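Okay, got some structures for you below.
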Structure P
Amino acid sequence: MTETLTPRRTRLVLLVVSLSLMTVVSAVSGLNVALPSLARATGASQTELTWIVDAYTVIFAGLLLASGAIGDRVGRKGVLLVGLAIFGVAAGAAAFAEDPETLIALRAVMGIGAAAIMPTTLSVITTTFPESERGKAVGVWVGVAGGGAAIGVFVAAVLLQWFEWPSFFWLNVSLAAIGFVGTALVVPQGRDEHPPRFDGLGAVLSLLAVGGIVFGIIEIPERGWDDPLALGALAVGLAALVAFVLWEWRSPAPLLDPRLFRVRGFSMGSLSLSVQFFAAFGFFFAALQYLQFVAGLSPLWAAACLLPMPFILIPLARVSPRLAERFGYRRVAPVGLLLIAAAFVVFAQLEVELNYAVFGTGIVLFAIGMALSGAPSTTAITQSLPASKQGVASAVNDTAREFGSALGIAVLGSILTATYKSGVQDAIAGLPPTIASAIESSIAFTQSPRVADFGAAATPIIAAAKESFLSGVTTALLTAACVLTVTALLTATFGPRRPSPDAPPPPPASVTPPPPTR
């Protein structure tokens, strides 16, 4: 059931859920600008840095479907409050961590909280706003989801200019606390009046699938293709994915009915969002390290390089659903994907010494592309299901984003790591084994006093490390550009003409409607 809200209360709800969404999004993007400082302070390797970012995203993505269904059953306000509380407490504990392993574990707990927050924010919008205002509100949500990433980077960088890396986690705590108070005051309860039985097995299988696949992708470049743990995790993840689809197909009350993907808006919107965030968060992970480790910028100047992004993305995301309605989803969204691909080709022209004319051109193309492809895809997904299933629509929308983010950080991060390791081999060949191993594991070590002690001999080592890291960034981004281009062609061919409601496929014949409850 949902309340009828006044226009003023509705605007306050949008403000609160947008702030809660910012809390979740900035926890990924903002951390990227802190990675170099964190690596120097904790000695984290390149693979550990990937896990510090992705432990959060993997748990986040793996639990999104379940948390969306729980919100529909028990009330969206309560789930949002619990999520903000878990997130804030875990972030506060992370500020006191002293080693990479503890940070990875606490980031995973933050992911549990984030999984409760993100789908709830969108389902609150889609069940609170009248249909005439819903598209505009979703546009604001998408703008915050995209532009908020850059804002999170900049705010974190301002803190890092004067404080150490734990200040980033205190920012997370502050945002979660403000979101908690706002939610308690203005967000309506809202729940499905006739919730189906909760699909516990589906929830477990979805978490195993996401976790196993991402673990394998991250660890295989580090451990090797013959490592039984990495290969076993990948195999478990793929098997869980197959089992999830088969179980959901036959379940009388599925967490996610695979038949929904017959609806073009639902399926192509999900694919497009996954690839957009595969590219976007892989880019943030790689680019912010390039700007600091290679170009030598401070965290604040690195973040300033991204600052034009929200000023382009957020306003354009508000109008892009109307563009898709007028010109057609299959025309507008693919153009956005191709613009992101073009941005990555531009970024691939960068050199060790930063040329901001090149970087800034890429940022403009990237922001326009994200705005044109993101909001229409979210609208296509949410309009594909009835109001009573907006928790599912919201969770699938968010799962597509977060699975894409986790996969992007894992795949593009692994490409970066493998290319860097390969490129730096000649430069470290004559070094003591401990020094060589440390440089091979992370470019951050080239900035340590132990390398500086080599004097003039350190110069070619540092130069080789920077060139190798840049080569890794370029290879990763060109890979993403290829994926974006293929997805644009698929979206242009199979996408819906308009992001308007499609009739969802009928349920299996064996499913009977739940009895009325009071």
Structure Q
Amino acid sequence: MKLLAPAPGWTAQADVIVVGSGIAGLTTALQARTYGLTVLIVTKSKVDEGSTKWAQGGIAAALGPGDTPDQHLKDTLVAGADLCDEEAVRVLVTEGPEAVRKLIERGAIFDTEASGEISLTREGGHLRNRILHAGGDATGAEVSRALLAAVHDDPEIEVVEHALVLDAIKDASGSVCGVTLHVIGAGSRDGVGRALGKAVVLATGGLGQVFAQTTNPSVSTGDGVALALRAGAKVADVEFIQFHPTVLWLGDNTQGQQPLISEAVRGEGAYLLNDAGERFMVAEHALAELAPRDVVAIASMRTMNKTGAHHVWLDVRHLSGFEARFPTIYASCIANGIDPAKDLIPVAPASHYASGGVRVDLNGRTSVKGLYACGETACSGVHGANRLASNSLLEGLVFSARIAADIAGNLPEHSEPIENNSESVLLDPETRRELQLSMSRGAGVLRSSDSLLQTSADLTRIQDRTSSNPCVEAWETTNLFQLAQAILKAALIRQETRGSHWREDFPNTESNWRKRIVQQLDNRGDWTTSYQEVGK
């Protein structure tokens, strides 16, 4: 299956094609260069506008006194609700400290104590202070700055900006040897072209734009996961969408990216209150406001539903030095007429992170030869049913290094691409808002058979509204639609509550569902579903 698009009019080549310019993509590119490989980075907007830039909290790693990878592993497994691959988590936590040190060598500057030691804080689900942060609440921006500086210093890394990836290109053996892409802008690489390489790495970030409200930037339309699906790759755990519990509420009619209030704010002692001014999390979990994100998001939604409230409140008035510790969040509040020193901050859950994605092994290989995936695009098994706070940036660092090593050790000979003669698909871009609203209503924080079936019926109606006019908006809408289909199918199949998948009609966690749901799409657009035991 492929997107309806014009034939490629130009060709670019490199040993490795990296799609995406967040922490996963940039680290993959830099690591590939250490093996002497040439790299072409394809990025959808400007090179610094991915999700990494917006990460506020930090990077989790067992670097503090008394902390160990085993303790980090235990916290991750608990948050993942018994669905993590323990071997993958062990790779994450044991290789994580060195990966962070490598990031510091590449120029990333983290906040320090007066003693000069790196400052470590806590976030929900962590039983130790192990979160490195930069600029208070601007960790992602600092990480992005450091990696981009290193990329710009390397003449063997070419960057193509404003390029929306469309579909995988395969050779006669079925191995991926490139991608088609559409470049917006003037110059010889305008319009649809192709980038050919010996390996393709998908690092396109999240799919938050499937929902009406999200913390993800506008470019997060899941293009890499959708490409992988159309290429026949397996996806898994896509029903586990993490909703961040504390997103600044700006009104019911707002859409797209919303301002995030980092979990680190609660780590510093902020309270969540209901309309009566009561700390409702105290009765919900032993860690109160520092409970895992899914627990906090669900409790917030239920608190809102009890009274018909549109949000809950975050109270930081008792915290000293809030403006200095969280300058970005403070500025965002002030810009929206809220003074955190005096006012309660209205917050509500919004789509934040996809724990699932393209199923990969410990070296980032997908089920299709030549195609790799890393970061939020991938399902490495480290997050299980619910990502532990600040493990996402760490995952990007650790597994991108493994991907680069695997590519270098298994680089194939050059192969000739063949034409993709599978069926084409393209949806009317006017259906996008309808799709997002339906997904938020029926497949959001709280789900049930009735809500999911209603959304499924909505998607069936949308499916018939096709387009014959290829453009960025239509391609993105088609990607979102196919991802919504995958999420809905898995959410309906999983008849239990686990992690960030919460079924009101199946409120218990069931041992027989300790397995991941794996989905594939064939050339005709038909879906198949299989199951994979955890850890395998």
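Overview of values
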quantity	calculated
For helix-only ellipticity at 222 nm (-39500 (n - 2.57) for each DSSP H run of 4 or more, over all residues; to 500) computed as -27000, the structure of P, Q it came from	P
Which of P, Q yields 0.5 [distance in nm of label points 7 Å out along Cα→Cβ at positions 76 and 92, calculated]	Q
Among P, Q, which structure scores highest (criterion: distance in nm of label points 7 Å out along Cα→Cβ at positions 324 and 468)	Q
Value 2.5, calculated as distance in nm of label points 7 Å out along Cα→Cβ at positions 44 and 244, assigned to which of P, Q	P
Computed 4.4 for distance in nm of label points 7 Å out along Cα→Cβ at positions 340 and 420 - originating structure among P, Q	Q
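Here, each number is a calculation from the coordinates, and none is a lab measurement. Worth saying up front: this structure is predicted, and the values here are computed from it rather than measured. Cβ atoms are built from the backbone, for glycine too; each structure is taken alone.
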